[in-house]
Every structure is written in C-alpha cells, then in structure tokens.
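No lab work stands behind these numbers, since they all come straight from the coordinates. Computed from a predicted model, the values in this text were never measured in an experiment. Cβ atoms are built from the backbone, for glycine too; each structure is taken alone.
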Structure I
Amino acid sequence: MTLAIFIFLLIAGIGAGLTATLAGLASLVSYPALLAIGVPPVIANVTNTAALVFTGVGSAVSSLPELHGRGKFLWRLILLVSLGSIFGSALLLIAPASTFEKIVPFFIIAAGLLLLFSGKLPTQEHDPNEPARRLTFRQEALQTIVIFVTGAYAGYFGAAAGVVMLATLTLTVDQPFIVSNSMKNLTGFAANGIATVIYAFTTKIEWLMVIPLGIGLFIGGYIGPIIARRLPVQLLRVIIAVLAFLLAAKLFAQAYF
C-alpha cells in the first residue's frame, strides 16, 4: 500500500464515520473509496464491514452522555441485533442478497419516510435522562420482533441498515431522537462486529486497508455524535432521509436498469 492510498482511505474513513454516526449511511463513502483503488466488489464489501467496527467504538465513546442510565435496554437491544445479524448472515449463505435486490430500494425509502413523518413525536421533547415509559407485553413483544428483524436485515443485506434501525428505534422506543441515534451507532457496531468474525473465517479481508480506513472511521465516529448534539432534531431527520432517498435511487437504478 502506498502512502497516497493510506491517506486517501484515512480521509474517506473520516467522511464515512461522520456519515455513519449522523445518518447511518457510511457505505455511501467508504465502499466506493475501496472500489476506487481497485479492490474487487466482494472483497471491498467485507473489508468495509470490518473497518466499520471502528465507527462503533468511536461513536460509543462519544455518545456516553446519551447512553448513560440506559444499560439494561442497551444490552437487550445489542443481544437482539446480534442474534438477528447471525440469522441474516446465515440466511445469506442460503439465499444470496441479489435475490431481493429489487425490494431493498423501497425498504430504504420506507425507512426514510418513517423518519420524516415521525418528526413530531413527543419523545423528542423528553429529558434524555428520563427512563422510557413501560410498554405493555404486546408492545414489547412487537418491539422485540421488529428489532430482531432489523438486525437480520443488517446481517443479510446491510444497505442503509443504520437508517432502518434508527426508524425502528424512533417508532418503538419512547426516548429523544438523539438517544435513538446514539443507540443506532452502537447496534451497528454489534452487527458489523459479528459479520466481521464470520467473514474472517469464510472469505478474504484486506486487513492492511482496514487500518487506515478504520482509523478514519474511528475519528469520524467520535466527532459525529458531537455534531449531532448541535443540530436541530428535525434538520437531522431531513438530512438522514434525503441521503436515504439518494441511496435508494442508486440501488433502484442498479436493480432495474
């Protein structure tokens, strides 16, 4: 690896880390960066996933104020996402993601719309340190299923998984939007970590390229939550939704043309 490629991946990683923590769409930056330096698509995908683990580390450290006092739900959330990710990764071995590539753009559009139209929920006015309201058994069961399925989607296809998770948390958990965004970053760390372990034993990862990309992702992941705290909630929702729509348009073009 040349110094120029190292610096290029480092800068791309910072941009991807910011995009990941603010919008859950890191792959809009990091994956094309790997393709641009000649990494084959499949290897670029798994290498990108391995590097994305560092975003979760950076964002988790930076998001401690938002996550304080929510350990019980966080452990449950991470467990459900992890189990879902394992299920999705196993399913990928049976049915390739290309099988459903024509459906995914609409799924991402739906997630973006959910973020926009849930923008006036009263939860965004709550004190971040207040515990969420207790759910009924039926509500908690539905929440469990939805989070598990979202984790499975992350492990199976992955595109805009952060946006899908953020929409899920926004609609099923009674808490401020900025807290849901921080939790989304942590679940991405869990899903990518599990996928990386699986990939490490089943395919090739360009570990040398993970280093500069991962360093950049850590930096971007750390800075992202700091920026998110200073942005108006509705503006943050709009930014995420617009980026989701752009990704959906790209995937739609790839699937149908």
Structure II
Amino acid sequence: MSIRLYLTELKRENYSRSSISRKISSLRSFYNFMLREEIVENNPFTSVSHAKNHLRLPKFFYNEEMEALFQVVYEDNEALTVRDRVILELLYGTGIRVSESADIRVGDIEQTYQAILIRGKGNKERYVPFGSFLEDAMATYFTKSRQTLMTKYQKNHDFLLINHYGDPLTPRGIRYILTKIIEKAALTRKIHPHMLRHTFATDLLNNGADMRTVQELLGHASLSSTQIYTHVTKEHLKATYAKHHPRA
C-alpha cells in the first residue's frame, strides 16, 4: 500500500489529526532506524508532513446561561444552596480551577484587600481579587451554612468548601455539584463545569482587560495559553451578531 493510500484509509476510518500525526512520527522513526541499520535505502516518510490540527476553541457560557445558573443558587437560603452559591460565584468571579477551589482555606481569604491566595499548578501561588457578589455570598455562608454544618458534625478544619457532612469538598465533589446546578438550570447544549473558567477569561477580554492581566489571574505559565481566548472573543462576537442581528 502506498503512503497516500495509507493516509487516505486512516482518514476514512475517522482517525483524528493528532492520531494520524503520531502514526506518521512513529513510522518516520522506524524507517530512520532501518536506514541506520542499512536495511532500507531511504525513508519514505521524510517528506510526509504532519496532519494539521484544528484550533479547538474553549467553550463558554452566554450571559443568559450564566443568569440561569445564578437563579438556581439564589432560589433560597438553605445551607447547601448558599454553599453552592459560593462555589458558582467563586469559580466565575475569579476564574480559578476547580482543583484550586478545593484547596482554599478560610485563612487564605484576605477580606481587607478582597483577594484570595491560590495554590496553582506546580505549587505556584498567586492572589486573585474578588468582588462584592462573592463577598456577600461568603458572608452568608460563614454565618449560616458552614458554621452550622461544622458544628453539627463536630468538624474542625480550615477548608473553605465543605460537603453536607462538614468534610472538605474534593474537586470531584465540586464538579458533581456544578453538574447538578447546570442540570437544574435546564441548559440545552452540552456543557461542563470548566466552562466557568473559560467564561471568566472571555468576559474579561471582551470588556477590555489586557492579556497579561488575564494571564496572571488564570495562573498561566505561558502567554500563549491565554492568547487562545482572543480567538474565543472573536467567535463570541460572531455568535452574538448571528443570534441578535435581524440581517445576520
């Protein structure tokens, strides 16, 4: 089978571009080995380029979707609803990762400066600011929900987010709660909790924030990780135009 037919067959069988690229790299390395051993006279894969990957843009929530999510966590002041309110306000209001939110201690919160100490990837620390919505949500949480659950189950720890037994929430537990909030909001498209972080970054850039600041807030080691959101904002503008303009 020729190389062209081989690649055509891979595409016909719906292999992804990244999978095809890996196969090309493996075969190129194999033929290089056979060249060194003088088993073959040339490497037919030298001139074969890697399959180009499409740029996968992060998905985000639209404004009306965010409003639907917040309606769920503001529908009452039950202990766990208030806890869920803090989770949603925290993740959307700061853009931190779910794993980072599970690691926050009460002592990490600087109320005077409205900032939270975050322990990110590679144990790198950064401060993220928070606004009045999260401040109000945490005030209610501390005076009602958290203390009630901690006392009821005789728990004594400093983790911010807790489950209904007063134990620290795990990242998996937080994702489960967010999934339930999303389901309750009856959002129609396929979405996932990490989209809150994408929405945070997209909303900042759409409203004029500079790239370096967004990079710092997200805890990205490289600016290139943040730059993908410039593509998202363009897609957001196109989608908004298509949805709302009568002549789109």
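Using the calculated result -26000 for helix-only ellipticity at 222 nm (-39500 (n - 2.57) for each DSSP H run of 4 or more, over all residues; to 500), pick out the matching structure from I, II.
Working through the options, I get structure I.
For which of I, II does log10 I(q)/I(0) by the Debye sum over Cα atoms at q = 0.07, 0.11, 0.17 Å⁻¹, calculated from the coordinates, equal -0.37, -0.73, -1.25?
It was calculated from structure II.
One of I, II was used to calculate relative contact order in percent (Cα under 8 Å, 6 or more apart), giving 44; which?
I
Tell me which of I, II gives 15.1 when you compute mean count of other Cβ atoms within 10 Å over residues 165-172.
II
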